[in-house]
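Engineer: Take a look at the structures listed below.
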Structure I
Amino acid sequence: MKVLSGILSLYGVISYLGDVLSYSRLFALGLSSSIIAILARTLGVLFGSSPYIGWLIGLLVALLFNVFNLVMSSLGAFVHSARLQYVEFFTKFYENGGKEFQPFSYRTKYVKVQ
């Protein structure tokens, strides 16, 4: 029985590894967002150094990259928080079971609900 309990205690180690990987994923999101911002600035300066309308093209390129960065960061924040909520939270604290919801009565005029 002690061998079985020792093997089952390894599950806690796997849980810690999952937490480290989750934080690594968030670190990678922040790092990629920073790299996109650096790229936007660099391309804006490169195009901005051209004569005549280069400053306008540089401003447009930098603006487009920064808008793309903002959209991707917002999408990433939503997806990762939803993943944490539905995948990790529900598996740890939600228990299946209970009784099916039965309302007192239905008052439908055109639809028969069974």
Structure II
Amino acid sequence: MYGNVRIKAISANNEALTEIRNRDAAGYKYIDFDDHVDSIKVDVFPGKKGLTMDIAIDSSWGPSIGQINIPDGGNGQTMQTLSAPIKTVKGKHAVWLRFWGDGDELLQIDAFRFL
């Protein structure tokens, strides 16, 4: 984790990335990409302000493989599932989610998956 982002319980059996602010990042090691992966799907609880979630590999400053634009107007309580294409990646890589927006507590991320 980099910045303000935290993992918190959002229900009895579920945790999420929360308190996300501009320039925060969360890293995951190691995700094995197969030949058929070409998109990302993410379950989010958007806040009032929109933001961009950038997906990078190998390090927090590594190359971007895709982006998801998360719309504004959310209440932080209603989940939306969004998807976006990603560049072809093969093998095992660390994955970093980087956040770019204006304000505090921009969204919560319940889950993401590569398809």
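Engineer: Supply the structure label, taken from I, II, corresponding to distance in nm of label points 7 Å out along Cα→Cβ at positions 59 and 83 with the calculated value 3.8.
Structural biologist: Going through each structure in turn, the value belongs to I.
Engineer: Which of the displayed structures (I, II) returns the greatest value of relative contact order in percent (Cα under 8 Å, 6 or more apart) on calculation?
Structural biologist: Numbers: I: 17; II: 40.
Across I, II, relative contact order in percent (Cα under 8 Å, 6 or more apart) peaks for II.
Engineer: Using the calculated result 3.1 for distance in nm of label points 7 Å out along Cα→Cβ at positions 51 and 91, pick out the matching structure from I, II.
Structural biologist: Structure II accounts for this read-out.
Engineer: Here's a follow-up. Among the shown structures I, II, from which was the value 22, 14, 14 of semi-axes √(5λ) of the Cα gyration tensor in Å calculated? Please list the in-between numbers first.
Structural biologist: Details: I: 49, 31, 6; II: 22, 14, 14.
Matching structure: II.
Engineer: Once distance in nm of label points 7 Å out along Cα→Cβ at positions 43 and 99 is calculated for all of I, II, which comes out largest?
Structural biologist: Structure I comes out on top.
Engineer: For which of the structures I, II does the calculation of helix-only ellipticity at 222 nm (-39500 (n - 2.57) for each DSSP H run of 4 or more, over all residues; to 500) return -25500? Write out the running numbers ahead of the final one.
Structural biologist: Details: I: -25500; II: 0.
Source structure for this number: I.
Each reported figure results from applying straightforward, stated rules to the coordinates on display, with no laboratory input. Since this is a predicted model, take the numbers as computed values, not measurements. Cβ atoms are built from the backbone, for glycine too; each structure is taken alone.
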